[in-house]
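Rule-based calculations on the coordinates, nothing more; no lab input. Everything numeric here is computed off the predicted structure, so don't read it as measured data. Cβ atoms are built from the backbone, for glycine too; each structure is taken alone.
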Structure I
Amino acid sequence: MRTVRNVHARVIEAPAERVGALLDRIAADDDPLFPTPAWTPMRFDRPLGVGADGGHGPIRYRVTAYTPGRSLRCDFSPPSNGHHRLDVEPLGPGRCRLTHTLEQRQGPGQALVWSLFIRVLHDSVIEELFDNAERATTGTTAGRPVTRSPWVRLLHRLEHARPVAAPVPAAARLARTAFDRPDFADAWSMPLAPGMDRDPRAWRGVLPFPVKAVEGSEILLGEDASHLDFRASLLVEDRNVTLSTVVRTHNRLGRLYFGVVRHAHPFMARLMLHRTYRRLALAAPTAGERHWTRETTRR
């Protein structure tokens, strides 16, 4: 076993009280620190406080110490051990230091995974969190914002949630009323991270087909042919985005054609939804930028 100690620190030209106020909102829907939607958001099963369980992605932990505006410690859930913590240290009027510390006892297998994969992802997330702390309090970053290395970008492709099968949502009215008697219907859903675009028109690039209708939070794409008609609906709700497909065949050729295509359809639907999700997540304003914009708009 070996002990890993990973420390990141940054001096921020803002009062400790302002940075500490951001710490108090971590894992909330309007979290100004954690770098979402580019990364899977941090979530807890209750408001921030000792005993809250949660994590981000596959990393699970529990809050074991919390001093509002100053410090947060989370211990990793078994069978992992160790902890990570965030601390805000005043350095005088208008200046403070934000520090993140991770300590963990690792066996040979854990040490190998940490060295090859986890450390570079962890370092990127923490430096992006620090960028957000600066943007949220000063409107910019004093140095050059963190950039993801090619290795991090490659690993990042595996980080987001994947589409899961779901029923066609009751709220997907355009999909449900597209055909009187569809011969096929399915749906794939993904959880939406804070900061992602909720305008369904932003999602129209999921498939290269004409827009048939837009209604509320749903956009309907599709095309008609002599052998079959199909519609693809994107429903963007508060917590989820769902891609629904409905198909109506006209003749034997249509049934034969779709009998072959339907075997590849689930893979392609998941691929296109995930690709569009990733594109929009990476294009979204950072958590720090969103906070700064909200605060300056209120003034």
Structure II
Amino acid sequence: MHTVLGANGPIGEELTRELYRTFTHDIRLVSRKPKKVHDTDELVKADLTDPEATARAVEGSEVAYLTVGLPMGSQLWERQFPAMMRNVIDACAKYGTKLVFFDNTYMYPGTTTPQTESIGFEPNGRKGRVRAQIATMLLDAMSTGAIDAVICRAPEFYGPGKTKSLTNSLLFDRIKAGKRPLVPVSAKTVRSLIWTPDASRAMALIGNTPDAYGQTWHLPIDPHRLTYAEMIEMAGQVTGRRIGYTVLPLAVFNIGGRFVGPLGEVQELLPRYRGDNIFDVSKFTTRFPDFKVTSYREGITEILG
């Protein structure tokens, strides 16, 4: 039994498809309101902040994949993420279940230093501190041998379907709607974005590779990193339109964040948009050289097609 905890999001859904395609049809989907992806999927309703519900959701699982996402809210993250991680660790330890944790980079420093799996945590705000806290909880459990686990870490998303990210909402969703894209902070700095289906496929592969456990892995991205200006130019080539754009300076987020909640919630991430963002995936590409990464042109074509 492979169990997806937080199964309704874009990562969880595509992970479920990849597990079914490549590894197993014995899949359990867990969320507050789970929905089947395949007819054979087992559904379990559970609130992962409840330790007993979490234990019931994990029981009988060979591998559990923690892919839960929460809306952008510092108080919500502080209240729920640590409780979820504690409960999942305890449940996996109780039943001898392997854990695959889908993580992000909020806790990384917002500098131009290339980000490798060994970079130190330097969170720049409340949500980053929460992510550092729960990653550290898991690393501590791994180091003591309490559970067999692996961390799969991804940079900012872009992608199809339900994918939610600053890049999707400000650039590609607006271009698709015929609106002028908005660029956060700078159009000239290099970005590291991951195609969401690639993230899920890579996580399924890592979760089913025994010697990958006990480590942190950066999930694969197109190595030909682009600036936002280059992405918009590529979008113009794909759509056959000339697309202009507007850069939103830091001041817009600083002032707007006082009145519009979502703008305030992204402020701690903005320093990383001022300079090149280099997410190093050489460890993954060395270990899994045959993994096919979606190129930016392929991804942008799919989003805008």
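Across the set I, II, distance in nm of label points 7 Å out along Cα→Cβ at positions 74 and 266 reaches its highest value in structure I. When FRET efficiency 1/(1 + (r/R0)^6) of positions 58 and 202 (r between Cβ atoms, R0 = 30 Å, to 0.05) is calculated for each of structures I, II, structure II gives the greatest result.
When distance in nm of label points 7 Å out along Cα→Cβ at positions 2 and 234 is computed for each of I, II, the one that comes out at 4.5 is I. Looking across I, II, the calculation of helix-only ellipticity at 222 nm (-39500 (n - 2.57) for each DSSP H run of 4 or more, over all residues; to 500) that yields -11500 traces back to II. Among I, II, considering only Cα Rg over 2.2 N^0.38 Å, which has the greatest calculated value? Largest one: structure I. State the single structure among I, II that was used to calculate mean count of other Cβ atoms within 10 Å over residues 130-137, giving 24.2. This figure was derived from I.
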